[in-house]
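A short reminder: the numbers here are calculations on the coordinates, not readings from a lab. Bear in mind that the values here come from a model prediction, so they are computed numbers and not experimental data. Cβ atoms are built from the backbone, for glycine too; each structure is taken alone.
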Structure P
Amino acid sequence: MKIGIFGGQGTEYQNMGMDFIEKFPLARDIFTKTEKILSDYFSLKNILQDSGSKIHETQYAQPLIVMFNYIISSCLEKYDNIVFNEVFGLSLGEYSSLINAQVIKYEECLRLVAIRGRLMQDACEEQPSVLAAILINEISAIDSLINQGFRTKIFKANFNSNNQIVVGGSTKDIDDFLIFLKAQKIRGIKLKVSGAFHTVFMKSAEQKFIQYLKNVEWKKPIKRVLSNLTGNYYNSDFSYSDVLSKQITHPVLLTKIISKICDSKNEYYEIGPKKIISKLLVANCKSSEKYTTYIGTVKDIGERNG
């Protein structure tokens, strides 16, 4: 069984699929369509050509990453005949998985994510915050560490593996927490993101975004999709507006998701701006190491003519 994994925000972005656009007519068509749709929100070309940090702002990064994921998954299907049986995405990547499962059309999802990015950017500016990845021997130890003076300041955001968790807080509180952890000989790395996603710092975005989600006509998925919020497969009992709005303020349960798809019979394909989830997949599922492929550039799917 082929499982598609879609990356989200939280890494250094590279060419954002520009090599695909140069090589494949399909990718160029998607880019042109995307540029037209996003013109209601911002200039796609201006953001891509900007030499500063705009591309890292969540209001721009979110729709660009959805475009990137869609371009690559579409090219992978057309030129390599690789079709996924199951899908999931990390954080923002969940929207790419919903597109792939035909729960929502690309065009509508792109508009939705542009709004999501803007609302989350507003939340970032209302309460400046940041995320940090913490590397510890046992993930369960994080609660006792937070309880040592940080219980109302530091919040769990991503359960990445048994030895890695991402936490969020104000910039000062994260800095203080990292100093505290260093004294405990625990490594922490501040992430280059706009704010503390998947924590209470995004509450205003959650409250506003749910109204947009309720206006979407969600379709029944044609393949199984895993949810960041629950770590389970979407089913008929799920409310997309409820799940996807809460996803903004609740931790990503990646370890739970991986536990469900860990099987030596599976093939895994990570799509995203940078290789991130593959490493976490192997850390949580040793049998996946030989069967995991990362696709982020043209050379990863082979030199083919469009």
Structure Q
Amino acid sequence: MPFALGTDTGGSARIPAALCGVHGFKPTFGALPLDGVFPLSPTFDTLGLMASDPRTIRAAWRVLHPDDDAASRAPLTRVARVDLGPGLPVDADVHSVVAGAVDRLSPTRIALPEIEETHEIYRRIQGGEARALHEDRLASAPELFQPDVRERLEAAGDVRAWEYVRARDDLERLRARLLPLFDSVDVLALPTTPVTAPLLGDEEVRIGGQTRPTRTALLSLTTPWSVLGWPAISVPAGRVSGLPVGLQLVAAPGRDADLLDLAATHFPAASPTDHHPHQFAPPTARRRHG
């Protein structure tokens, strides 16, 4: 299948794309309608687009959003690689592969410590909204939820009303504070995930001497852009020990078509064998954590 639609509330298109060696795109929040999509967190829910060839995503975007004309704007040329602090550890080999892929874009470097603030905002808003959505189902038929999903929804019940309201205020302030960043840069570049695909059943991963829950680690570099509502695409950057590594490119809201043009120009489709799952491990040995 050359193209797939899904959802991306915190990384559910970009993460599997990165781990499988294909392209995964999260548009600007609100750019595409969500009619017919079952919600999770209305504040962050978006459609996600995945394909092996970025030109396919670009073509699909032109159909889904025909009014977004990149040709009428200057191309995205000012790329900045985000320096991630100790609170966002990345495997050394993944970091090296991503840095090598970004180098073709002649990047500058930028520190952006504010992205760590997005994780607590995401936890409170996404958790609160997801719990509200499923409250009746949890009460009437908890056995219908997978244990890990049920556990997360139950934990989300700890989000208090004032925490949710404050998180909404923090979200608006953070969006307003960071948007002027694009006065000096066009694109932010960083890994999509800090590790390659973990083994099935691995509930924790080791990154730079730190042990972190697998799900938390995989979401750590994708949720900031969901919180901010900015478009982001994961493109194949290379491999570590035979497993794919994703590079994430992020642009200002509304620059979706320009971002897709950049990806299509500099990160074309991988060869057919580059994302064949049997090349990585038996089908039962690994799973997606998007």
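Some values worked out for this structure:
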item	result
Label whose coordinates, when distance in nm of label points 7 Å out along Cα→Cβ at positions 213 and 261 is calculated, return 4.2 (choices P, Q)	Q
Comparison of P, Q - label where relative contact order in percent (Cα under 8 Å, 6 or more apart) is highest	Q
Distance in nm of label points 7 Å out along Cα→Cβ at positions 21 and 61 - highest-scoring structure of P, Q	Q
For -13000 (helix-only ellipticity at 222 nm (-39500 (n - 2.57) for each DSSP H run of 4 or more, over all residues; to 500), calculated) the corresponding structure among P, Q	P
For P(r) over Cα pairs in 10 Å bins from 0, in percent, for residues 133-252 alone computed as 13, 38, 28, 16, 4, 0, the structure of P, Q it came from	P
